[in-house]
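Q: In the part that follows, the structures are each spelled out as structure tokens.
Every number in this text was worked out from the coordinates using simple rules, so none of it is lab data. Keep in mind the model is a prediction, meaning the values are calculated, not measured. Cβ atoms are built from the backbone, for glycine too; each structure is taken alone.
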Structure P
């Protein structure tokens, strides 16, 4: 996508130069004259519903709060909502969530999904579940599926990586059939120990799309700027969350010490052209000072100011 956008811009400028006064203007002046007509990339910014789902362990089924989530995000000016796989397992999910999307004019842009992709005994079950979840996501016009591959609590073995890759390839096929882009969404375990888990997957599926969580990168000891510079060409999605110096999550994005300005510059340097999602996550027993709609609004405004989206 990066080459295509850059190529289109060059073609536009070249053609513009040819047309001005029968090539009377040098390309440099033509480019300057028409640069304002080339719109900069502006990512759509969704929100992940974890802050609502976190109230419902152990399944994290935010169904009772979905309408509040849609309402809050609409009020805050978000461009879409990212739901979780559990929300799509209900038989009435497409009809019910579709009505909320229409009522609040807030599209479902994607979903997150986590399972033990490395476990051969669960592969059949995972793919069967994916067939249902991804079909329903596609029916809701969601375009991305952020996949967490599961934590073993230790470094995965080469045979486990082989199984994990097989499972992911099956998921990619299901996603492709339903107009959804599968991407690897990391927590800390995928990127700890010098990206051991992520590298194990990419060694087997080099072109796998990525949807990193920038805060989990930091918590896993990975510099998000360097990650973007290395893997940005494969990124189609990302999660944005903030934290204080002591590692505690903030109430809204922009309160903490995360260097989002450097991250924004890194994204520009690799011509990132995917989507982004703000994800709020509160520490245990934390009581927010603001209504959630206000926290979403402040986060959205910060992202707009910092990233230009």
Structure Q
């Protein structure tokens, strides 16, 4: 493990997902140390990134979530410092964080994704509902962990949903067609998609609480799909992951209607690594322990260009 040198596990940060990042980062830190790697916590919200070089770090495991951690800004800074890092590069991170632009790329390549439109103040809310149908989803275009997301069932709920996404989170508000069906996620590791996970959240609401803290959310892995159908979705997820320029590891979330039609929702280039997280769960199904997963992700920094 000496090939890795001194490793900084970047965690915390200043985004709205700081709490989850600290949980992910501490899990990764413990796993790497368990395998004899000289790993140390580093919180960019508390320390200047220039200290990474000063302190002799050779590479970084990015366990940051949200803005400033997975949107390309951190990746660009690390590239300028000459430090290898886990996950996607600048372009893949920036596009992957932007749900709107990811959807445009997918749609242009024939990847199925729910219909959408960008919302502005003074919208004709009735026209939005008529265009996308009800219920529909309103969410910030550049946040993760379902933060700022609202399931809108009535037209008069749209203004508040817009205000939450656009004002509170200071973001582009994205309205999206609601897809009724089963939710699946495909974890990407290198050139492979891990076994799919089917998510069954209470009342079908896979929100922040049910995603990270609830014991009532069910995760089915094996996912229950026929082998050929699972392989088809894995191949689709790999294609969708690569199109925006993503690499290394990540996750693609999707919905599957009862008729078998699948719609891809978004890409995550720095997924959670908590006790409730999906990539470690899929890795276990593939026969890989949490520590093995962390080392495998870190090993990608030995050869991947930044």
Structure R
């Protein structure tokens, strides 16, 4: 089968196509024929080598942790899905491929009422958004949350969850995405390039969710917090400090075992059923080395909001 990966760190052009064997499965696993592979912004950071500590690669890396596809084969102990069903599969890696093997407890049937492209791209960002708010952010009804990068995958889902949980939502993004962010239910939109507007929301947030790429949505995001507020960052710690203010800075690398995928996805399935989940599919590229290159470039350039997908033939 075809798989897309890289054997050195660098720009998006490092992607290559490889012919590899279809992965073997055990009795508790499922073989899935991939229709869509979802691209996550963190994958662009890993590919760049920014987190490598300067150590060069000595192996092939096959990225991808989220796919949507058709169940091709099931293990003897699998009872929750059947051959031919459309499922969301969560994998450790190698999602940019024509087939993946996923553990039984990381396979979720696509709801009939969920659009296929939303289903293809929502689980990774949805799980992250859910636990950013519910777990790390410890949100409470009536609080105010500022979401940096509100037009992106995690940010857009976070806005919808926060509204569903009874919070006041301030979405921060580029002006070109204002209409989209407000359509998610945000009570207020602020362009991060408008210093005067950013100044107006200074000290207004109980919680800030920094869903901007590399944690650089605004220079002084932590200053948006009230005294005692919580700043949840997805990738890196903020580059600025806050003087004379007691705030909690919370990194999201690594979830506890109690923060399960199942809890988050069941909530999101229910949210979709009740009100309809919104998630833009910004671009879809073919599952090729060139497609992966263009997909990573699209995420880095941040030209349009929404999820970026690879589509298998």
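Q: On mean count of other Cβ atoms within 10 Å over residues 78-85, which of the structures labelled P, Q, R is highest?
A: Once mean count of other Cβ atoms within 10 Å over residues 78-85 is tallied for P, Q, R, the winner is P.
Q: Taking -14000 as the value of helix-only ellipticity at 222 nm (-39500 (n - 2.57) for each DSSP H run of 4 or more, over all residues; to 500) derived from one of the structures shown (P, Q, R), identify that structure.
A: P
Q: While we're on this one: Starting from the value 17.4: which structure in P, Q, R was mean count of other Cβ atoms within 10 Å over residues 126-133 calculated from?
A: The read-out was computed on structure P.
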